[in-house]
1. With distance in nm of label points 7 Å out along Cα→Cβ at positions 82 and 346 as the yardstick, tell me which of I, II scores highest.
2. State the single structure among I, II that was used to calculate Kirkwood radius over Cα pairs in Å, giving 21.1.
3. Could you figure out which one of I, II the value -28000 for helix-only ellipticity at 222 nm (-39500 (n - 2.57) for each DSSP H run of 4 or more, over all residues; to 500) was computed from?
4. If you work out mean count of other Cβ atoms within 10 Å over residues 106-113 for I, II, which one comes out largest?
5. Work out relative contact order in percent (Cα under 8 Å, 6 or more apart) for each of structures I, II, then name the structure with the largest result.
6. Which of the displayed structures (I, II) returns the greatest value of distance in nm of label points 7 Å out along Cα→Cβ at positions 122 and 378 on calculation?
7. Can you rank I, II by FRET efficiency 1/(1 + (r/R0)^6) of positions 114 and 218 (r between Cβ atoms, R0 = 41 Å, to 0.05) and just name the one with the largest value?
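Read-outs: derived from the displayed coordinates by stated rules, not from any lab. If you're wondering where the values come from, they're calculated on a predicted model, not measured in any experiment. Cβ atoms are built from the backbone, for glycine too; each structure is taken alone.
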Structure I
Amino acid sequence: MSCNRYHARWVLPITSTPIKDGWVEIVDGAITAIGASRPVGSPEPFGVDLGERVIMPGVVNAHTHLELSGLQGRIPRATSMPSWARTVMDERPKVASSLAGRVPHAASECRRCGTALVGDIANTLDSLDTLRTECIDATLFHEFLGFDIEAADADNLVEPVSRQIAERLNGRVKIRAAAHAPYSVSAELFCAIGRLPGPRSVHLAESEEEVEFLLSGGGPWRNILEERGRMSRAWVPPGLRPVDYLESVGWLRDDTIAVHGVQLVGDEIDRLAQAGTTLVVCPRSNDWTGAGVPAISEFYIRGLRVAIGTDSLASAPDLNVFKEMSEVRRLAPDVSAAQLLESATIVGAQALGWGRSHGAIELGRQAALIAVEIPTGISDVEEYLLSGIEPCSITWLEETAVS
């Protein structure tokens, strides 16, 4: 039996208030006790003294694309999302042979940045073994594209993933399905994916051009589909905004993860909140791709469940969720630090289907915990954690036990 008690200046359970001079006991990889340190002069219990650090759950990167890591530094800042996507589509074939080789490096970066769980979007399952060996748990979303896929072909297309979902219900990686976006996936394919077990993921309301395409059927996304021979002449634009469209294909539900939401407006936010849908924000990526600035404060005000992701290294400088939190804090200065930390931990874990094991320090949960160095005298530890923590300040608890 492996047993350790870790003491630190702060313990941040996430689901309850921070504990000053606290401790966490771990037995065989599970959290078995939490508390405040004994009064001065009392016998000190066994354990590891971490000093000026905060113990907290490993963070959750609720949306990333590890298989695009080979595009790091190759995709310049864009003025519009379709323009950025064109560059990705042009560059990806040039580095196709090396993309899989960059996945282990990206997964290691996630680990160094204190990430315990990822929601990884993939067009292949090349990252499956990597995620298992890098000590990161994951929901691996097999992403579908196909705007010209008809009903007769849609079920056949998703059948292999249906079998993979059934085969891998346990372990470090859960396989689920994702639809890329309303401008790249047919309604029939959306419906077929929607019949698979959740959670499921979709890029939604990311760009103005997406809204234009759904309402009128025109614009840059149509041009891209036509250029690639994927535009059906029989298709009639639904004349709907993104959330209306999500409802029309049966995806407005509590096991749907919508990503980005830059173009969401008031009523749409309310409807997502009422449905229990989780929105993953990736504001640094939105800035780089030219998609715009999400109304993050409004999301919280209206009660929407918000998680945090970094997106890929093709559109973000790193995979550090703490850096992403810093940008979210800049864009939403009126949202409490506690809420933002929940978004980066327990909310993301719940959305990805790991809500009982990850994202909080509670009895019986998995001890995927990190210790973050903090300056002496910090009184608001939650706010400090939103300042953009560097990997060099992060240590995994099991590593401190053997160091």
Structure II
Amino acid sequence: MRADGRRRLMFIVSLGMLQAIWPLTMDLYLPSFPQLQDEFGTTPALVQFTLTGAFIGMAIGQLAAGPISDAVGRTRPLAVALLIYTVATVSCALAPSIEWLVVSRFAQGLGAAACAVIGIALVRDTVSGPAMLRFIANLSVISGFFVVLSPALGAQLLTVTDWRGLFWVLTGYGCVLVVLAFTVFLRSETNPPSRRALREGATARDDYRVLLGSPVFRAVVVGGGLMFAGMMTYMASSAFLFQDVYGLTPTEYAIAFGGHGALMIVGAQVSARLSRRFEPRRIVLIGMSALVVSATALLVSVLALPGAGFFGFLVPLLFFTTSFGLVGPALQAFALEPHALRAGTAASMLGASNMVFAAVSSPIAGLFGVATPTATVVIMLVLEGVALATFVFAFRRRRVGAA
């Protein structure tokens, strides 16, 4: 392989690892939720609030990281954020109380935010059009692998260590990414001064004004956040539902959860294939419709077929996660395509919306109780239904306006 080809391959792999930081950060410690509850003598809702803390941190961090990377470049903000992430992860590992852990997770989310935002901005800097959707879908193979691996890895690590050991593993991953930032990304600035000069003195306020002035972009931000919140509602409750309600061991839970991650990868690859025939808007509507149908089937199974047990819950959930994987790349490509000079800010708004909605939704199921899956499933269905309605209304207005 020629030197240019090797550098490009290293760039793609490093970018995939960068995108994987959020599923690792969110999923690795999910099997330890019952352990956290026991050690700190707290409630499921407060344990789930450790997810909320990270989501809030990521929301705030993304809103700052996107405009900064548009103004000064991608590489320096990325390096600083990774250092913050690594230090905060050490604080998580040393947390003496659930409150300390929540605050440390908030700081961890701040650092991880730039990875999500700048990673997507790097993609928009280098590709456009249908190729961008396919690039994002291919990256999802790497990040999806970590979605599959994280709970299983967490469950296995819990056989030899406790929940603190999981955060030491994340500390090591942060150190690897710091090395990659200085050896790969700092040598390849995709938002050079010549491109930044085209912004003609635009400020972050100008960028947000332009983006929020678009009804379609506003709908994508809100609808995407609601869609993501539906998935995070399930993720925040999954450890309690699978282990406490359906009696799975941590390893069995990790296998079931990993199957969802594998199907997200399948959904993303189907999205890439469909991009050769359909525009991203159409793919989003197809995937969102499938999300609502599968959530409805899940509720019917829980309420009307209680004898179906674990597999009656699992099968509709597998269709749900596949549909979620189908929507993601198309939604990102659709939102970023018109905003090359504001790619970081646009990505930050998409990501921040996801985190804000997820932060609100994650502990709600815990408040209603996780002794049965009913509350979790109802919340999932409501969120995905409102998201679909948001997209349908916005896209119909866009077509009418174009006409």
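1. With respect to distance in nm of label points 7 Å out along Cα→Cβ at positions 82 and 346, the highest-scoring structure among I, II is I.
2. Only one of I, II returns 21.1 for Kirkwood radius over Cα pairs in Å, namely II.
3. Details: I: -9000; II: -28000.
Comparing all candidates, it corresponds to II.
4. When mean count of other Cβ atoms within 10 Å over residues 106-113 is calculated for I, II, structure II comes out on top.
5. That would be structure II.
6. Of structures I, II, the maximum of distance in nm of label points 7 Å out along Cα→Cβ at positions 122 and 378 occurs in II.
7. II
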